[in-house]
Each structure stands twice: as C-alpha cells, then as structure tokens.
Structure P
C-alpha cells in the first residue's frame, strides 16, 4: 500500500513539473516579446536623440548669428539631455528584459530537469511496487515457516525450563561453597596482615642496626668502637667527602662584613712552603661565638697530596685593593706635631722636607730594620728620598748622593 501511494504521489509531482514547464515557456515568450518591444523603443529614442542633436547644433549656429536668444538655445539643450536620458532608460529596459529572458531560459532548464527527475522517480516507484508485491508473497511463506518453528520452539522451551530448574539447584549449592571459601580467605588475609606487620617491625629493627655514611669519602677520625654505648646526637666518625678537605677559619666579627661566599682565598703554610693554592669561601656561620666574638668561615680546598686533616694553614682574604707607594720605613721621620715628613732630593742635590701620610708597615717578619712602609699621600712615583742619615738633615740642606 505504501509503495502504491508513493507511486501516485510521484506521478502527481511529474504532472506539476510539466505544468511548471509550460508556464515558464510562456514567461519566456513574454520576455522575448518585451525585448523586441524595448528594442523598438530604443531605436525610437536614439532617433529622437539624433534629431535633438541636429536641432541643437542648428540653434547654436542661429545663436551665434544672433537670430535666437540664449533661452531658446538652453531649451534645445534640455531637449538633447531629455533625449539622451530616454536612450539610457531604453537601454536599461533592454538589459532588464534580456535578464528576464535568461532567467526564463534557466527556469525552463530547471523545469525540464525536474520532469526528468519526476519520471525517474515514477520508474523507481513502480519498481518498488513490484518489489513490495514480491515481499508480500515472501512474507506469507515466512509466516507459514514461523508457525512451524514456533511449535518446535515451544517444545524446546519446556526442555530448557527443566534445565533451568536443575541449574538453580546447582547454584544454591555452589553459593554455599563460595561463602565457605570467602570465610577461609578472610582468615588467611588476617594472618597475612599480621605477618606483614611483624616483617615490617623486623626490617625496621634491622635498619637501626646499620650505620650508613651520608656520602662517599674517607674516614678521617674514628670516635666510636665496637661495644660503645652511643646516641643519635653523638658523632661516631668524621668523613672527608670524596677526598674534599675544608679549611675552617675563625674570623673576628668586625671583619665578617668584608667576607662573602664565593670569595677567593690564598692558602699558604708556614710549615711547608710547597703549599700555595687558592680556595673559595663556601659557608659563613650564622652565629658569632659569645666568648671569642668570632665566627667560623669554611673554605673549600682543592685536592692535593700535600694536605692532611688537622694541618694548620694560613689564609689571606683580599677584601679590597688600593694602589700606593712604598718606601723604606727609615726614610719617614715622625714630627712633634704628629705629622711625618720625608726628605725628597731635588735636582740640585738640595733636600726638601715633604709632609706625607703613611699607612701600614709592610714586613713579612719581625725585623723592622729593612721594612717598607705605605705612603698614601705626599710623594709621586719617581721621587728620590733620603734613607740613611735623614734624622740629621733639615729643609734646604745640600747632600751628596752615595749610590
């Protein structure tokens, strides 16, 4: 029934498409007639334009001869403009009419395509009707077969119900067995948890019997012995980490602000002149010792076979550098007014007393006889000063230089 209804609907669609084609063809004929009529009007408008132009040119000649007035010439000019506008309108109408023709042609092509589609749909609908008729016959045959299968299935259902009842009985028995097994599992799990707790306790106790170094290195000092009683706060061993030695300096609190982490330190030894190396400030203690007012500064030392734990070394930290002059300390003469002078030799071998500002005495040992002294102000590079016998001179004396 559905296929027959679809066939009737498709045939109606084809009839509508044929009617639409006829209507579109009529519209095209009207558009073609409109084009012809508009072209005739265009020719008429162009003729009027040409006539208006000839009249305007003739009136221009008459105006130049003084036969007519400017107003009459302007009237002819307006006529020319009007004629031109008529031509423009006619041309626009032709374009519009041609566009309508093109639209009508397109609509005709579309209507023909719709007719072809509708005819194809009619053929398809007829084929579906044939298929539906065939399906009805096949369905009737399947109904007969299904009725026969139903009788067989009912017999099988009764057999299956008997098997289900037997299976249910087996399930009840199996559930009882599962519940018993689960109870046994819970008991076993409780035993496992207890065993794991005891194992963890034993492992913790075992770990507490082992001592592990926090880093690779060499044992420098052994404090504890087997059998000693100790505590977690007591040091057992002293380790040199990866053979890395450090120098611990005690720096007065007044000099601490001049020491920075990362500062280079020159290391020497009074006991071994071969030890000359550079270290780096690694750590500055945050606390100053109350008794000594000093803080510990740790210096990282390079690896060297000359170094041994417990050695005393000398460290020099350069906090600032100043450029200045140094002269023999004997050349500087303190005065009663608290100043110091130096006798400077002039070009004529005459000496001049020059006030100077001195700094530190530069001596590497306790012998001050040959010590040098820093001169901050008063002398220039190249000045010659009197060293020997300076205490016997006065400003302006003539001296003899002995090289």
Structure Q
C-alpha cells in the first residue's frame, strides 16, 4: 500500500488500485483518501488526470462534491473516478496525477510537500482488439497522405496563429497503420520552422517519441501523437512555415507568426540593490518599495542568470508582527504574462505587486521567492527558500 505526502491539512492518499484502460473506452480509478482534519470548504472536488511524460493531458475527470466540510478526522474516503481514454492513445504507462480544488473560490489545496498537483500512481493504456474507423478522431486538418509504405498521416490539429520566442508549441498528429507487403519500418519525424530558405529544428524522433515506434503498430491501428516542441528563444519576429518531414514526404502544417518580445539587458534604476541568487538560474537584481495608508506597492527586478525550460512561480508573502501570512501573491512574473522559460540569459524582468487592506498602524515583513508550481520545490537563496525584502512600520 503506497503512502504519499498528503493534502495539508486535510487528506493523505492511501492507495490507487487501477486496472488497465483500453484506448477508446472508459475505465475506473479507485482511490482512497484518509481525512486528517475537517476541510475548510464545503465543495472540495478531486481532479484526476492521466498525463504522458511530456505533460500532455490524455484524460481528465472531476467529481463535484458538496458538504465536504462535514468530513471528520479518521474517515477514509473511497472514490471511484471514471476516465475516458481517447481513441488512438498509444499503449503504455502514463502518470496519474491528482489535485483538490474548492470550486466556488477556485482555490487549490496544496500538498504538504508543496505544489498543486501530485503524481499518485501510474495508469496503463492498452490497444483495442479491433480498431475503429478514422472518422472517430477529432482531426481538424485532414491530409490522408501515405508518408511511407504502411503509414498514413490522417491529419493534424490547427497550429496557433502566433507564439512568442521560447514558448512551447503543442501539436497533435493523427496516424493510421495500413496493410503493407513489406514489414512496417520505424518512422522518424522532423518538425521545423522555415523562413526565407533557413530552417530551425524543433523536434526529431519517432511519432510517439521513443516509446511506441511505428514498427510496433498493427494493421488498421489509429495512433494519436501529441508532440511538444520549444521554440528557440532567439527567433526574430515574423511569419514562418511550420514543416513536417516524415519518410520521403514533406508537409506544411501551417503558418506561425512569431511575435516580437521586448527585452531589457541594461540594469535598471532601483531603490534597493539585492543581488540575491536563487540557485544558478535567477537573481533578484533589486526592488522598489512604497508603503502608505495600509497599502504596499512592490516592484521586483529579476535577472536571468541562465536560460531555463522551467516556469517558476514568484511568491510574495506579507507577514504581520506575529509572523502570520496576511496577504500573498503567487503568479508567473509580469502579472502572469512572462514566464521564466521565455527569458534570455542576462535579461532584466520587471515584476509588480500591489497589496491593500492592511492595518495602517501595523508592522509587516515582506518576503519573496520562486518555486515550481507542480512540485512545490523552491529555488534556494543563501541556504534559505526565500529572501526577506524589508520590514515596514506604517505610521
């Protein structure tokens, strides 16, 4: 029986026995949660989802609940959740992830170890004994192109109209294995951007990464491939063609406009120079702080020490004289609009926060830090998980 760090302070996961689910059908996930304390919300709802190793969501389900604040310590909640696995999902092991949310307030309950989501087990998807007609697939742009003997590109979903340098591009390709005289060979894909005769590679590998090669597909089988490719951070603004090379075929998947991204590489003027380094990834160059009449305005200036593929969340906590958190903000930098995965090395990023409704005669301490939302892992700074910016005494 697997024990997991629990939901603080309400639950911990006891077990998740799960039977394999055949692609194109629904399967039940049975979970058991031990109640540690009565929840503080009456509509806490568990959300379960099946993800691949790249973070693409394969299946998702939530069950609306009421009167959850009436649960008592020591009770064990047995829950049966139905997950529909779409047609064409490749067979294999997938991550089973869970979170709890108070629906009315849209507030997630963090794990004791931090973070919003937790991996609570694995889910197994099996291929069906009989394969349906391709019409069951939600193909947006149809192709019907045989790229090599025995493999047909049925189509793909439309690419976004625009993106920023450094963003992750999600692509869904639809394939079908066809009867072939020769043995079906492995298929290698190249996905790239093209502009004015120049190319920028985005992805190279099998249709389903390295987990389910085309040589293992069965005649008539449908395969949905969810590709994720990060755009180069140094791309110039302009229009590009998104291209797919498969076997001897080359297909244009769509046009993609890369938006210009304003960047600052000269250090800005700040009231207070900090220089605190969060790992080897990000530094707090400095900050501006203004406080009056129970309100606080804070401008953080971050500096990227090196490019990262992680999207770190900034937390800013306001503590009263007793050390209690009375206000906080948790969001990506730039009011949520400029995640750290888009930053270039050496770049300065402005990040503003406003707090009001504080006691105009109170004393407050402000601290800040960075963490990964999924895991709760914080970037360390001077052997701590946060930095104290200042202490304010309103008068």
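Just so it is clear, none of the values below were taken in a lab; they were calculated from the coordinates. Because the structure is predicted, anything quoted here is derived from the model rather than measured. Cβ atoms are built from the backbone, for glycine too; each structure is taken alone.
One of P, Q was used to compute distance in nm of label points 7 Å out along Cα→Cβ at positions 37 and 357, and the answer was 2.2. Which one was it? It was calculated from structure Q.
Tell me which structure, out of P, Q, gives -19500 once helix-only ellipticity at 222 nm (-39500 (n - 2.57) for each DSSP H run of 4 or more, over all residues; to 500) is calculated.
Label of the originating structure: P.
Comparing distance in nm of label points 7 Å out along Cα→Cβ at positions 229 and 309 across structures P, Q, the highest figure comes from P. If distance in nm of label points 7 Å out along Cα→Cβ at positions 45 and 237 computes to 4.0, which of P, Q did it come from? It was calculated from structure Q. Given that Cα extents along the principal axes in Å, derived from a single structure, equals 145, 132, 36, which label among P, Q identifies that structure? Only one of P, Q returns 145, 132, 36 for Cα extents along the principal axes in Å, namely P. With FRET efficiency 1/(1 + (r/R0)^6) of positions 125 and 253 (r between Cβ atoms, R0 = 30 Å, to 0.05) derived from the coordinates and found to be 0.70, which of P, Q does the value describe? Here the read-out was taken from Q.
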